[in-house]
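Down below are the structures I want you to see.
What follows is calculated from the coordinates using simple rules that are stated; it is not laboratory data. Everything numeric in this text was worked out from a predicted model, so none of it was measured. Cβ atoms are built from the backbone, for glycine too; each structure is taken alone.
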Structure P
Amino acid sequence: MDRRNFVSAVTGLMLSGTLSRLSGGEKNPRGPVIVEAGRRVDATEATVVRFPPQNVAEVRENIRRVLKNQKPVAVVSSAACGADLLLLDVAREMHVPRHILLPSNPEEFRASSVTDRPGNWGELYSEALRTATVEVLKLPEGQEGYLETNLKLLDRAQALAVQGHTTVEALVVWNQKSRGPDDVTAHFLEQAKLRKMPILQISTL
């Protein structure tokens, strides 16, 4: 992973986020709501490298740095293996309130998006569901449901920000390259930009 790219991206976007929170010349004293989407860790048989398991520890540490810098009042995400569960676990350790949106019932989601990849994701998933606010959306299966989940994540983050009199920042944890029109993470990034949210990105490579 290129640390220079990580630092430059986060530094520049932190400044953008600060500017977006300025109102009447004063900075909002509250941290933002952070809404996140990102890559699942690669399958053992993956032919294209997007989030190799050996990068998990470094990505986790970079997530910690972002949360320490941004001081969010809450985080919103789904709970797939990889980026989602790393964010949720770091936020739990930092006592940040967590809001999880699942596109299907918890056991179905566990089988399809958590324990099908290498790592101790099942344990992190159980802990996340036990300690966070969880909503099951019951959306259509497959791509349609995943894209709708992105919109629901952004909606929920904006609603929490209004309630908390603060702003929203979007965190995207990925390899910074779209795999095409069916890329759920790229769709999340596009939708966050359309809503004019400051964007924070962490590379998984």
Structure Q
Amino acid sequence: MSSAANRVVMNTGLKATMMRDRMLGLRLSVIEGGRDLSEVKLITPGEGNISARVDGERFIVTPTGKDKAKLDIDDLFEIEINSHCVPEGASTEVGMHRAIYSKFPSVHSVVHAHPAKVLALAEEGLAPDPSRLPNGGSVLDRVSWIDDFPPGTRSLANEVAIGISRAPALVIAAHGAVTIGATVDQAVIRMIRLERLALMTRGR
């Protein structure tokens, strides 16, 4: 085998190794995000969903009905962005994640949770106010709002994508909240910040 052919083989192997390492890192970040959200009680066992973009064509997402504090690497599902297929066992809100990744290439993670204080505030017709927290804009500068739609429907997915176009955090009336980020960590931190803002907004 020539030296040029050797280099091609080596480069191909290196790229494959890097891709495997990156995928493992993404899976671990989603698992850690589930644990973090569970620890601060923003999701309870069996609810909520977290995803991370793999590339322009795929993302990984948590399963439906499983405790997000106890996920394993093999529990996550790989989803095609430009498809309508939802693997059995994947989150019922795959469509919501797919719509966001399809419309916003800069988004690399999506978190959907049911934070209690955000929901309580939404019952009063209010959304968390970022101005209530000093330097709040450094993490979360805007919050948008949409009315509720049936869970897991295309209508909900489309409306969520529209809402996310206006802000990195979205309140869905009677349904919960969605945050996005350049990383899983950023999307999780924004969800935590959103809940804190809800408490401060309600207490004014």
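In terms of Rg/Rh (Cα atoms, Kirkwood Rh), which of structures P, Q is highest? Looking at the calculated values, the largest one is Q. With mean projected area of the Cα convex hull in nm², for residues 55-126 alone computed over the structures P, Q, the top value is the one for Q, the highest of the group.
I have 0.40 for FRET efficiency 1/(1 + (r/R0)^6) of positions 111 and 191 (r between Cβ atoms, R0 = 25 Å, to 0.05), calculated from one of the structures P, Q. Which structure is it? Only structure P yields this read-out.
Match the computed value 3.5 of distance in nm of label points 7 Å out along Cα→Cβ at positions 87 and 143 to one of the structures P, Q, and report its label. It would help to have the intermediate numbers written out before the result.
Details: P: 2.3; Q: 3.5.
The correct label is Q.
When relative contact order in percent (Cα under 8 Å, 6 or more apart) is calculated for each of the structures P, Q, the largest result comes from P.
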